[in-house]
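Each in structure tokens, the structures are laid out below.
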Structure P
Amino acid sequence: MTALGIHLTLMIGPTVAVPAPLPYLEALQSVRVTHSDTGRSGFQLTFQAGRPGPSSLMDYPLLSLPLLKVFNRVILIVTINAIPGVLLDGIITDQQLSPGNQPGTGTITVTGEDVSVMMDMEEKNVEHPAQPELVIANKIIATYAQYGLIPIVLPPLAMDVPLPIERIPAQRDTDLGYLNEMAGRHGYVFYVVPGPAPFTNTAYWGPPVRLGIPQSALSVNLGPNTNVNTINFQNNALAPAMVSGQVQDRQTNQTVPVQTVVSTRPPLSSQPAVLVNQPNVRTTQFQGNGLNIAQSYGRAQAQTDASTDDTLTVTGELDAVRYGGMLQARSLVGLRGVGFTFDGFYYVKSVTHNITRGDYKQSFTLKREGTGAISPVVVP
């Protein structure tokens, strides 16, 4: 990988991950890491397995040491053009051995997920009296400080402080399940991002990131500047949905209408489907009981916001060497070279990194709410 300007660092260990010994690095055949804004990130490492001599008759050398055991911590650092970045900080959850029929064809494959898997190990019955979801999320994340979690928790549009005489938020799930449940009520997401430094992770609870500085642009059909191998676009006119209905406010007992008309996400397209496709936008009935009017509007808007995210979907494969870096999921990226309809900025929903000796490809999925660029120029 160094000949292509890319260097992979593997750290692994039962308690504290340390640089992997040389035999593990020499046996490493492939690395696959998937980051997504929903669910846990996953990884798979494949090693060549062999028993070269009498000293290894008892067991495979890679298995004789405890480094590849389940629940060990794995950290992957990718350095591209002398710039390092943490690709993965995860936990091994599965180990497979395929001995092979010919000498040197056996493999050992370890599979795992990011450190948030440790938040999904125990179902709990916990009450959170007089605490809004913003406080609950911060409190839960703080209990996993041993994994270097740095919390970024953003307040929802409608934040309601529960009065103990009215209701007490109750958790009947794992910590990870409850964080996702709370996030889903507001059209939010929860995920753990490796880094910014080794042994640290960023725990994000909030709306999909639609603001900030975009990453280096994806370039299509631009001669020597092209860095995308394949790309495909799908415009789903049935994805957006408005919400309409009524709710009986639990505080006043009055019945009031609930209606959404647009998405509140920061726009990434000049022709959002909810406006262009009027009046042919789907409408769904609001379902909610025991809520006040602020909570009802907040949850209805969250449903609309989440539905518009799936309007325009882009899938493709990127050459990491020509791109010159790691495409980061859960952030923005510019796309150029396709034309006004599909050029512009996108939200990166997921990225799968496939690394072998001498090759590094990244498969991606991008999303936005409609067609048409909002900027006449996408900076490389």
Structure Q
Amino acid sequence: MTADDTDGSPDFPAGRSGSPPGRRALLLSGSLGMGHDVMAQACAHSLAKRGFSTDTLDSLRMMGGRAGSLGETVFRGMLAVPGLYDAVHFSQMRPGGPLSRAIEAASCRFLVPKLRLRLSEQPVELLLSIFATGAAAASRIKAEYPAMVTAVFCTDVCVHRLWVHHNTDLYLVTSATAARFVRRFHPQARIEVVPTPVRQPFYDPPTQEAAREDLGIPADARCVLLMSGSWGLGPLVDGARALAESGVWVLAVAGRNESLATRLRRLANTQPRVIPFGFTNRIPELMAASDLVITSSGDTCSEARVIGRDLLLLDVVPGHGRDNLQLELDRGRADVTSAQPESLRRSALASLDRIKPPSVRVVGTPDAWEQAFGAALSQVELDNGW
């Protein structure tokens, strides 16, 4: 589960058409935040390059009605109680405790029949899960479709038990540590470590000067991008206020959190250095305009690194978010702060002092992802080049 990505439209260009008959893939995503959907879109784009036609299903919505909305409701509820999701994640999800097994069994009661019906009507060559309960359902139906390749793509650094099943043919992970966590439960697993895919506009952002001119930010001003995933976790309004009062321009993004967007707009009415956004696809431009990206751990970190912006990470996502935060710190060009406004202000000002002038654009092209994804498919004899 993730609740910490991303900002807007997928921006992965469409793949080529004219897929060979029978070369089909089905992707199982999940509507918690935007991170799973963005990764599913990346995989669909890369599969299209290789001649696959793809469809993506939402594992939560497949459960239908009240059950389909229950997952998000429960997750949001746990996040609202300090320490609760940490307790559940570290004591149950990571080791595969009784609660983890109960979640798997309950979700599969809904998902497996619908997945079986879908596959009977439209068989596929590849079933790729980008959501843990989707992976569980795929594992239970694998024996009925022995020629179908089952794969899992997880971007979390500590892959918890619900992701891992012994009849999964291939795992894609984004770190060597994640590969070790897979092998904790599946010692013989076939694994490929891949870069986190990043959407095309992040490889071709405007210059900082052009972005600032378009946004009305002085060329010599200090400027940060402040965001925390599509749910807008953490006290972003108070943080934006504290930074603006210190003379910093703040590009504040609320994501899909409409209440947060309203409060940011109200703050902007009295504090002109705050420029508010709701759910937007302008993140590449906002990153380009900024000197520093302040965000929670997640796929946004990879996007910021492509554009060449240092990170100040908000410690606001418990459980798997704390695991992922540590990995981002190890990857470098990142510091961490609590979300308390004064702590955030001090840390951001210190970071801005250290990183002047703004960092240059980081190396990297989409080719690294495509090559790694192709190598992964080759392990299960599905890659035919691109």
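With Kirkwood radius over Cα pairs in Å derived from the coordinates and found to be 23.1, which of P, Q does the value describe? Label of the source structure: P.
Taking distance in nm of label points 7 Å out along Cα→Cβ at positions 96 and 168 as the criterion, the top structure among P, Q is P, with the largest value. Given 3.0 as the derived value for distance in nm of label points 7 Å out along Cα→Cβ at positions 88 and 224, which of the supplied structures P, Q does it correspond to? The value was obtained from structure Q.
From P, Q, which structure was mean count of other Cβ atoms within 10 Å over residues 136-143 = 21.0 calculated on? Derived from the structure labelled Q. If helix-only ellipticity at 222 nm (-39500 (n - 2.57) for each DSSP H run of 4 or more, over all residues; to 500) is calculated from each of P, Q, which structure is the one that comes out at -4000? That value comes from structure P. When mean count of other Cβ atoms within 10 Å over residues 40-47 is calculated for each of structures P, Q, structure Q comes out greatest.
A short reminder: the numbers here are calculations on the coordinates, not readings from a lab. Since this is a predicted model, take the numbers as computed values, not measurements. Cβ atoms are built from the backbone, for glycine too; each structure is taken alone.
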